[in-house]
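What follows draws every value from the coordinates through simple rules; no lab data is involved. Just so it is clear, the structure is predicted and the values come from calculations on it, not from any experiment. Cβ atoms are built from the backbone, for glycine too; each structure is taken alone.
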Structure 1
Amino acid sequence: MTRVLLAEDDTSISEPLSRALRREGYEVDVTADGPSTLDKALGEGVDLILLDIGLPELDGLEVCRRVRAGGYAVPVLILTARADEVDTVVGLDAGADDYVTKPFSMEELLARLRAALRRDAAALPVKVRIGTCEIDLAAHTVLDRARAVRLTPTQWRLLEILLSHPGQLVSTQRLLTEIWGPGHERSAHYLRVHMSGLRRKLEADPSRPRHLLTEPGMGYRYQP
């Protein structure tokens, strides 16, 4: 399920918007200030951020700048009540992918959201190198010094999810749900087994991984 972080301090906007997004099949987290938004954006494997400029304590533009400074490529759509061209340019310069001016129609917002997610999916690199292994995501092949390495379908799915969120924490629960579906939230042991096998195949020293990292009690992270 695609996870959207909605950062909006006006409940007359955030409540109906979050309900509408959930009806469309999105998982939605709602925050109402800058610091909590930044914490969520940097720590929980979000797929897209809908970001109000006028957040209290830390404004949306600064949140966006810090997300980008941390190396996170998650799509960001700015929500603004100001249609001024200067504000728009400042928002895009801060690292936003697009903006929507209030008041907006749900049809327009959903169309822009889907477009941003498509661009993000298309941006996943075809080839990635982890240590001495070259991974071709399009061909589903792994070569380690010209020697073929076979991954199981589950290992491929796990790897693709992590690679699509470089530098970001992807929670254990989210991985379990995306790989095996709802109802497997308590099967973390199986996830650890598959991650261990993936490290043995891709990491130079599986006991001290440099790229496929564990965040104890939280989840896993791909570190480029």
Structure 2
Amino acid sequence: MVNNADFVERFTASERVTHIVLFASLIVLSITGLTLKYHESAIAQWIIRLEGGVLFRGQIHRFAAVVLMATFAYHLLSVLFSAKEHAFFHDMIFRKKDFGCFAAIFKYNLGLQKEPPAFDRFSCIEKFQYWAVGIGTLLLSLSGLVLWGETLFMIVFPKWVLDVNRVVHSFEATVGFLVLVVWHLYNVHLNPRVFPMSKVWLTGKISKEQMKRDHPLEYQRRFGND
């Protein structure tokens, strides 16, 4: 029987819902965006047909973009007006020790260091992914809005600016897709420590044992040296 006293809250319900809506919209954006970028391939053409054709694909892409931007705005407002969300953001800020954390992780993975670095509530990798997604979402939103209203923006900006914007949007989307699928997917699903899946993004809770193992500084701060 599971004892609830052995678990602590890591993510609030609001944070979990925000995360789910965020990655769902990013997945839809990735699929509909990549099929357009590589539309000449047979797989892309097959997916476009499933999406209802090129025009309907565009509508799906824009709808997912609006959801993404709304989720981003909601998170910003939550950070400003919710004490828990503000504490979450505060814990995501890079500290001086985080920069040495990356080197320590490489040393540990290469066998040059016996013990992994001790993390607080969030590791340097989690902080990097958080800020990468945040900055990436901002860039995608701004460049995407320009693409959405390209005819209007052509009145103000020369064509080369719009061409650069298109490249930036495409490049940022590709990098974001790779980070989401390759790096984050491994950490959440394929890492031997959590395989086949870490359930914390669903339950919002982490066991004290797992916290002591993966976030020893947070455990010590909250529960002492027990």
Structure 3
Amino acid sequence: MTIMPESYHRRSFVYPRLVAAGAEFGDIADAAVATAFPAAAAPALGLADLSPLPRTGIKGPRAIAWLGEQGWPVPQANNAAELADSGNLVLRLGDRELVVAATAEPGCNAVLELEASIAGGGAWHVPRRDSNCAFLLRGPDAVDCLAKLCGVDLRTEHFPPGSIAQTSVARINAIVCRDFGHEVPTFLLLADCTSAIWFWDTLLDAMNEFDGGPLGLREIG
């Protein structure tokens, strides 16, 4: 069955761009997610849209303590990330704020269950899935590509896996997180959803020099 984003209540902020690029969509976590593109082989430098995947913010004076009580790993310092057993990323943005993000299909249910259990009392839900776009930039030239758009030194020796920068990328406020478990540099990029199409187009434009292109969720290696 062909899946079209227009038939879903939840779809990507950039879905018109994905449709125009010939994306195939899969039904993942109650959303239409771009899973593959028509190129014969995935580009060496790829940009995947993770925006429809589950992603939740937790904010408040007990946010960090509460997440630890749920059995999730909590980074010991601000601007650091941890990889949960479920494969999801836990991003600590400050003393009172975290983001838990699915970056692959298997971890989606764990994030949804966590979000449903947030009951307040010093740890409140922030709807990051609705307010932030989420892109994954992956490839050996990812650092050089981002250097064109971001002033932070993202080379591995200065920005190892688990590092976070809350900075400007392509002239918009963004969160940059070096992801874990990939053979090539991989970055999770979060930004305000109102800038999603601008951000997507600007990243792809910067990737042209490296023969980059869009990447489906199931093409991520």
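Consider the structures 1, 2, 3: one of them gives -0.50, -0.82, -1.08, -1.36 for log10 I(q)/I(0) by the Debye sum over Cα atoms at q = 0.11, 0.14, 0.16, 0.18 Å⁻¹ as calculated from the coordinates. Say which.
3
Determine which structure produced the value 0.85 for FRET efficiency 1/(1 + (r/R0)^6) of positions 11 and 59 (r between Cβ atoms, R0 = 25 Å, to 0.05), calculated from the coordinates; the candidates are 1, 2, 3. Walk me through the numbers before you get to the answer.
Working: 1: 0.85; 2: 0.20; 3: 0.45.
Matching structure: 1.
From which structure (1, 2, 3) was relative contact order in percent (Cα under 8 Å, 6 or more apart) calculated, if the value obtained is 24?
Details: 1: 15; 2: 29; 3: 24.
Derived from 3, not from the others.
Tell me which of 1, 2, 3 gives 1.9 when you compute distance in nm of label points 7 Å out along Cα→Cβ at positions 75 and 99. Don't skip to the answer; put the middle values down first.
Values: 1: 1.9; 2: 2.4; 3: 1.0.
Structure of origin is 1.
With Kirkwood radius over Cα pairs in Å, for residues 27-106 alone derived from the coordinates and found to be 15.8, which of 1, 2, 3 does the value describe?
The value was obtained from structure 2.
Tell me which structure, out of 1, 2, 3, gives -13000 once helix-only ellipticity at 222 nm (-39500 (n - 2.57) for each DSSP H run of 4 or more, over all residues; to 500) is calculated.
Going label by label, the one that fits is 1.
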